[in-house]
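Presented below are the structures under discussion, each in the form of structure tokens.
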Structure 1
Amino acid sequence: MTPEEYEHYVAQSFKEMGYETVVTSFSNDYGVDVFAIKGDEKIAIQVKKYGDSNRKINRDVFLKLHGSKDYFDCTKAIVATDGSIMPDAKQVAEKLGIEIMYISEKEALFQEKNDKVQVQKHISKKDDYPDFSIIWKEYIKPMEGQYISNSKGSNKIIEVNDLELKRCSINNKPSKVDRDLFKFAYEYIIRNGSVTRDYINQQFDKKCSSIIYYVLAQIPFIEMKNSPKQTLIIKTK
């Protein structure tokens, strides 16, 4: 089950409870993956599919969601996850009044298999371009073991899993880049037709704009322009 499918499963779970739900586009979500609405109640839901990985949800997720709840005039905030949560993050959640909902992937897959809940497969296309779940599986995961080069040198893609891309930088320093950061940039391109490397760099604290830029440039229908600014654009059909 991909993170996108898991989001739709969470949305479907709230539909079963009588809510109207909206699954957001990542590049438009401001930290909210699903809105659930019933009467005067409007819930902002952040979905984190971490499964059996060693990665845990930190307090920044709750701090960001708290701000997003107020920004979108929601009455409540929930983090839905199948993973583990850092102890200090639980303290932040309690202080801010954010509910934690545990939904295991095994439960989701079991209910899907037995037709108790119909999980909407998030493999749709927007303007004839694949959803990011397909991009990650068919174009980015196969880059594992390859080198991505620019004018300054090469990055080696050490591993690509369901949560992140691990690379060894030009300076031989290993680092990890969240899957969601690639998703943000990709969906921005699909929605706007292009994105500059500078825009990607301004969105994230980590120094990862280069690897995001050059990895996405490997997608067959995306190309680079270096003048006047480094820009990724959708190729003309």
Structure 2
Amino acid sequence: MRTLELYPAIDLYGGKVVRLENGRFDMMKTYGEDPVETALELARSGCRWLHLIDLEGAEKGRPIHLETLKDIKAATGTSIQYGGGLRTEGQVEEALNCGADRVYLGSLIFKGDPKALWGRFGPKVVPSVDVKGGTVAISGWTETTSLSPDEAIGRLMDLGYRTFLVTSIGRDGTASGPELSLYDGLDHEKANLIAAGGIRNLEDIKNLDNAGVSGSVLGTCLYESTLNLKEAMEALQCSLKG
């Protein structure tokens, strides 16, 4: 029996732990000066994964925090998925060599050659399906495509991809509740969907679990203390046993 995987997020900019609202860099809030200490604190809660977001990398179009990735991996030993600013296959390989267990990609998937990426990296690559106004957005959410999330996932599944990070941009960083209709509308039983954007509390996580997603990225809710990570993990385990 499956249980929903929790992915506590660490957003990085200028070497600090920050959060954006709706992906807007003019709405940035700093939550910590030491990303490694933040990672250790999250890891102590028992999470199996950390979700690292190189916001500065996404803005500048190249990875900026690979050394931080190395430091967090060395300090925690936790599985890490990393993204932001990875625009070439060489940068993907570099991130994996720096300690990422897998990377999530938007622009490189939708503007590059997803078949070649799958052939080279396989399941270490997770397509980032970032949804804005019903279509997929790329390039740090500054460009929109004509693809619906359902179309994007369907095409990528035909190439072999099975795990997808699906973000509701309008809910990201808002702690206003997840866009459940987005995930309900994705009819791909064989896909593993990791939901991101708007999660506030344990009830939201349970609703996402009921919607059939396999994982949830937790950001603002942790830093604003509307959700306790350890308690959430314990509740999911109890639900699984029940």
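Quick rundown of the values:
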{"read-out": "Structure (1, 2) behind the derived value 2.2 of distance in nm of label points 7 Å out along Cα→Cβ at positions 23 and 207", "value": "2"}
{"read-out": "If Rg/Rh (Cα atoms, Kirkwood Rh) is computed and equals 0.98, the structure in 1, 2", "value": "1"}
{"read-out": "Which of 1, 2 leads on distance in nm of label points 7 Å out along Cα→Cβ at positions 31 and 215, largest value", "value": "1"}
{"read-out": "Structure responsible for 19, with relative contact order in percent (Cα under 8 Å, 6 or more apart) calculated and labels 1, 2 on offer", "value": "2"}
{"read-out": "Structure from which 1.00 was derived, Rg/Rh (Cα atoms, Kirkwood Rh), for residues 15-62 alone, options 1, 2", "value": "2"}
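Throughout, read-outs are computed from the coordinates displayed, never taken from laboratory work. Because the structure is predicted, anything quoted here is derived from the model rather than measured. Cβ atoms are built from the backbone, for glycine too; each structure is taken alone.
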